[in-house]
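None of the figures in this text is laboratory data; all of them are computed from the coordinates on show. All values derive from a computational prediction rather than experimental measurement. Cβ atoms are built from the backbone, for glycine too; each structure is taken alone.
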Structure 1
Amino acid sequence: MDRRKFIRNTAATSSLLTLGGLSLNSCDSPRNKHITILHTNDVHSHVDAFPNDHADFPGLGGLARRAGLVHSIRQENPNTLLFDAGDIFQGTPYFNFYGGELEFKLMSMLNYDATTIGNHDFDNGIDGLLAQMPYAKFNFLSANYDFSNTVLDGLTKPYKIYEKDGIKVGVYGLGIQLDGLVTKQLYKETVFINPFEVAIDMETKLKEVEKCDLVICLSHLGYEYNLEQKPDDLKLAKKTKHTDLIIGGHTHTFLDKPTVVTNGAGRDILVNQVGCFGVNLGRIDFYFNNETTVADGYTIKV
């Protein structure tokens, strides 16, 4: 895959960007460090690889292969985080038979750090999702679903901070409007909150209060819609000021490399999504030193 590099100058007196530069948040402490972000989305219970004669994804995917890739990358760089952007459930007989237990157990074996919640993760109802949570050894991040009056109250977090080699990475989650996608009896009293407003609150807290070096959003809003009033990742990127990377899902959008979007503060940030069914693994590498931050993003076929 071709790689595009984005560089910025972090000197306090200037924000000079080279061509194709990515302006990240300012980092105060001296360092020469490397953080790798791996991600999936919309895997939809696809545990096995596709057959070699499959029309769309011949010989691609498979959780065992993904595990091998993730292990290899962690060997290369121990400072690696692994995320998912939702819709873990629904799509193969594994979900029909096990109800999500297998998916969560296998993701836990891969040591996923966190996921957000997609609309299809409610397909067995909010009680069905609750029943499988004990098998998940990773965080469920959801900032704009209010589960206060449901059985999931207290079982999700709006954000989580991870620290790798002294770099603080703040991650928050956003979900799509469930009304119209999911039957009310499945999500029950879950309340959807405007994701744009929540994102501003989350990123501000993570950057200004928690002093995170990187701010990442796990989004299941969808990459892009023609409807102006419908939230999506590209609209979100334009409104945010402190978020550096949006890892998306829902629309099954295949990107070879992240999209660069100018945010509300005039900085370039990254939006990425790697299709569906586990046929791709997204990788974003952030390199830090005293003066510059470099982000190198691309998609790996599984």
Structure 2
Amino acid sequence: MDRRQFVAQTMAGSVLLSAGGLSLGSCSDRKKHLTVLHTNDVHSHIDPFPVDHADFPGLGGLARRAGLVQSIREENPNTLLLDAGDIFQGTPYFNFYGGELEFKLMSKLKYDASTIGNHDFDNGIDGLLAQIPYASFDFLIANYDFSNTVLDGYTKPYKTYLRDGIKVGIYGIGIQLAGLVTKKLYKETEYLDPYEIALDMETQLRETEKCDVVICLSHLGYSYENENKPDDLTLAQRTQHTDLIIGGHTHTFLERPTIVTNAGGRDILVNQVGCFGVNLGRIDFYFDADGAKAQGVTISV
């Protein structure tokens, strides 16, 4: 199946959004269009898989992703490129370069923001700090308190971005590190309740920052059937102002975004595109005089 067929067959149904405070009068008669591209759990996979690979024959590779991102940006300059964590660990590139190459290449692709996954601590909090100068994008994480660590001041709980007059607020939420990461690696990082922090962040972004679209970059995981752990589906049900949750950690391959009804009775999108950079997620938000809607696709790289 070629990429065009793949995209056509994975188009999700439109979701109507009461998204934020966009002044429809400012749109005139022109529809505004925001594109959000995203990856998760790339795990240092820079090269494509071999053509005889059992699971991902010939798929992936950062060069192909770069070409795809460039073509989408040419189609719509009002594009954001995001990552949901676990950038590190998985190939010899990480073992040899410690994350420097991954951050440099993501910067070349002009990623806008990423959250932090548990494997991004695999060289310790000091190892992560050593690579941050190679990243030209923002690290967003709201429920890790780095106040008593060397990472204090190097991350943000959220950030706002402006594209074609559309104000986009993005916040990051991370998984509990205890039990996944050795204490000596994350040191005095304090984990805060992700649901409580998410409610604080989305309220700040919608009501104070007056964002038109609110996005959560999550590394909680899509869902857990038999475990009482925070996950993206539950997060979506509990939030009120978040329009899109971009997830990671569980390596969940979704053909299309999941539609979840939130605490305010509004349908929102939850998406995750597997792992190892074999897919690129794409969500398109359209604003016009009738309101806003979103559509999602998964693109094979």
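Taking 2.8 as the value of distance in nm of label points 7 Å out along Cα→Cβ at positions 35 and 131 derived from one of the structures shown (1, 2), identify that structure.
Going label by label, the one that fits is 2.
Name the one structure among 1, 2 that distance in nm of label points 7 Å out along Cα→Cβ at positions 51 and 99 of 3.6 was derived from.
Value 3.6 for distance in nm of label points 7 Å out along Cα→Cβ at positions 51 and 99 corresponds to 2 out of 1, 2.
Comparing distance in nm of label points 7 Å out along Cα→Cβ at positions 83 and 155 across 1, 2, which structure shows the greatest value?
1
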